[in-house]
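Below, each structure is written out as structure tokens.
Every number here is computed from the coordinates shown, using simple stated rules; none is lab data. In this text the structure is predicted, and so the values were computed from the model without any measurement. Cβ atoms are built from the backbone, for glycine too; each structure is taken alone.
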Structure I
């Protein structure tokens with residue numbers, strides 16, 4: 001492996017959520033892929049939904065980068081590996097540029113990646129320049145690429161925005177609001193946990209092409225490969241990491257994967273393979289039965305949107321029950337845990353029965369119940385990850401541990417519960433498997449874990 005790799009890179013950030021970062025990142029990736037370039041996209045911070053769009057746009061797996069959850073060496077390794085094979089690296093930020101600890105700005109500064117600021121300028125004129133100036137100069141030494149005005153009303157509006165910039169070189173163009181069809185429907189639709197995943201929309205690639213076509217008319221979109229070199233970053237290779245022990249060698253892990261169980265980090269599957277596991281997938285929504293396996297992982301997703309269909313797969317429920325009665329391990333994460341409950345109360349008050357393999361009922365709320373980075377003690381190890389859910393669970397299952405925020409000791413009444421009932425472990429906590437492969441092996445029944 002080479003010790004350094006140079007590649008043009010941009011971190012697409014914004015002053016706040018909802019400014020259009022995902023659309024611009026995916027459109028930029030799609031535009032350059034259409035021109036024959038190899039593009040690798042990353043997401044800053046934990047996210048399951050935006051990466052679906054970026055993977056479709058780039059044609060390559062998308063990993064999260066978080067200086068706390070991953071750790072800086074893991075981030076460095078993933079960026080260096082990408083730089084060795086790509087013509088362009090794009091990193092979508094999270095929330096506002098300086099929001100969170102660590103923030104997108106911290107990541108940009110740590111690795112020297114220039115920031116492209118996307119600003120929803122639909123309701124501003126001269127203030128656009130002040131906002132761009134603040135983003136660029138608020139933190140000394142922040143690598144900077146420029147600013148793209150989004151949701152601009154007209155060419156005259158764009159001219160007003162451009163005129164307000166102190167440095168004309170900051171201007172990378174203006175995008176009108178890109179919508180779908182005559183009705184003006186959102187190009188990338190949303191629901192309560194974020195964007196609708198790309199694989200759920202049959203016309204997802206057409207939507208990305210529409211966004212890429214719009215971006216192609218801007219100075220940013222008209223840049224050639226040589227133009228992009230102004231943002232070339234030298235990514236140094238980190239020191240070799242400790243090899244992942246093959247604690248799941250010879251074992252098969254069945255993973256639920258469909259529209260109801262879609263919150264799966266590509267890096268988590270990578271970790272399972274490094275542990276030596278054979279991974280197979282099944283779809284509860286398609287009526288699949290449980291494939292032959294030594295362990296099961298039910299990831300998060302949207303079971304509440306498909307509760308009746310999940311409950312109707314009684315054959316799979318029976319398979320899971322037999323799996324647990326045999327003492328075989330099952331790790332259920334957030335939505336996967338909800339699917340195992342006796343029932344879920346939906347927002348309209350209706351109660352939908354579910355598989356009933358974990359005691360208790362989940363209740364879906366209008367507001368977030370929990371959000372943020374978390375760490376979970378598992379068998380003497382610590383898994384890092386995050387929590388993000390709108391439901392709560394009242395269960396009589398034994399609680400063997402609780403998660404805590406970074407830098408905080410776990411409190412008896414705080415954090416997310418880790419339930420254990422027989423060979424079943426379940427929690428709202430979303431784990432980043434690479435943070436502790438040994439803990440993952442323990443949850444999935446690995447020898448010596």
Structure II
């Protein structure tokens with residue numbers, strides 16, 4: 001078979017979608033542990049995250065050693081999901097997909113993705129406070145929706161061997177049992193009495209702490225992989241995994257990404273304060289012909305030489321003193337905007353452009369001041385969910401997820417809308433425009449509309 005022919009043939013590879021009855025059950029830990037376990041054994045593992053998420057992929061990339069992309073039937077579209085899965089299956093020994101929220105939550109849900117591509121579901125259930133009910137949950141997850149591909153169920157945060165036996169005995173189908181994952185810490189030992197095992201991958205207000213922020217991230221993954229290795233799931237050989245082999249058909253030929261940014265250099269902020277970056281977005285920029293350079297607003301004294309700047313989201317609220325103290329970067333960004341060069345700022349990037357922020361403790365800190373207005377942190381989510389944004393006659397898809405509010409007098413030139421709905425003048429996230437600056441709480445999925453991205457990064461004006 002020629003290389004060209006193989007590119008159009010279906011790619012067959014073992015695959016699992018790791019899901020749960022709800023958030024907080026341990027999907028990320030199990031997915032990363034599976035990836036780490038098989039990668040340590042020399043297998044090529046590709047991991048995907050179902051739905052928009054910037055933090056879990058950090059752990060999966062560390063565990064697998066390969067880039068992690070998002071899969072969402074609405075945000076990506078079916079063709080994009082099919083292409084990414086097909087490409088991954090062609091070069092991998094195992095494909096893993098971490099679900100989002102509960103298995104049937106959202107529209108489209110993780111279950112929709114599993115059914116659409118025929119990927120078996122491995123259900124992870126936090127069994128720390130249950131016994132016989134574990135079997136009822138497993139039965140319900142498996143049979144709630146007819147036609148759901150199924151692999152089995154893994155009990156998480158199990159207290160003892162006796163506890164594991166009680167959980168296994170409650171299953172209607174003994175073949176559903178994929179084992180019990182005991183409570184573990186980064187050291188691989190049982191936690192002290194009363195300590196939550198979830199601390200293995202610590203969390204804060206926007207989700208998991210990113211893997212690169214912890215000095216012992218790999219040791220934490222090894223501890224989880226070691227624990228998983230003691231389960232039937234973890235002891236499966238490559239031959240055993242073939243029971244979950246999936247044929248991923250080659251999608252129809254997709255139109256080439258237009259070279260709308262050819263000859264342009266796009267500077268992308270990337271550091272501890274600005275780290276919410278889809279790998280697919282960076283890839284999309286390069287496919288559009290851009291030269292991508294990275295810089296750190298926290299540490300660099302000035303912007304690199306560039307035609308446009310992208311300030312992604314992240315945690316500016318955790319680094320306000322360093323942001324304010326870097327007067328060189330503030331001056332460089334101001335000069336960039338004053339020269340009429342485009343700057344696209346989303347969520348945390350937009351926050352940093354404002355004049356000041358009121359923190360969760362009530363204190364106020366100055367920011368860059370390129371946009372008029374103030375940001376205030378909230379104790380609860382201010383917005384969450386999929387969104388779409390009309391830009392220059394094209395529609396970008398993405399999402400919103402933030403704990404702050406912004407009060408700005410900058411002109412609002414558009415607003416986001418829920419999927420398949422029209423934008424309303426008093427609803428959705430504002431798209432602010434001030435000169436060459438565009439800013440919004442909206443997180444964009446660039447591949448959904450390269451034309452809109454090109455407009456935000458200035459190509460349409462030349």
| 4.1 is what came out when distance in nm of label points 7 Å out along Cα→Cβ at positions 84 and 260 was calculated for one structure; which of I, II is it? | I
| request: Out of I, II, choose the structure whose coordinates give distance in nm of label points 7 Å out along Cα→Cβ at positions 332 and 404 equal to 2.1 when calculated. | output: II
| query | Can you tell which of I, II yields 2.5 when distance in nm of label points 7 Å out along Cα→Cβ at positions 60 and 420 is derived from it? | reply | II
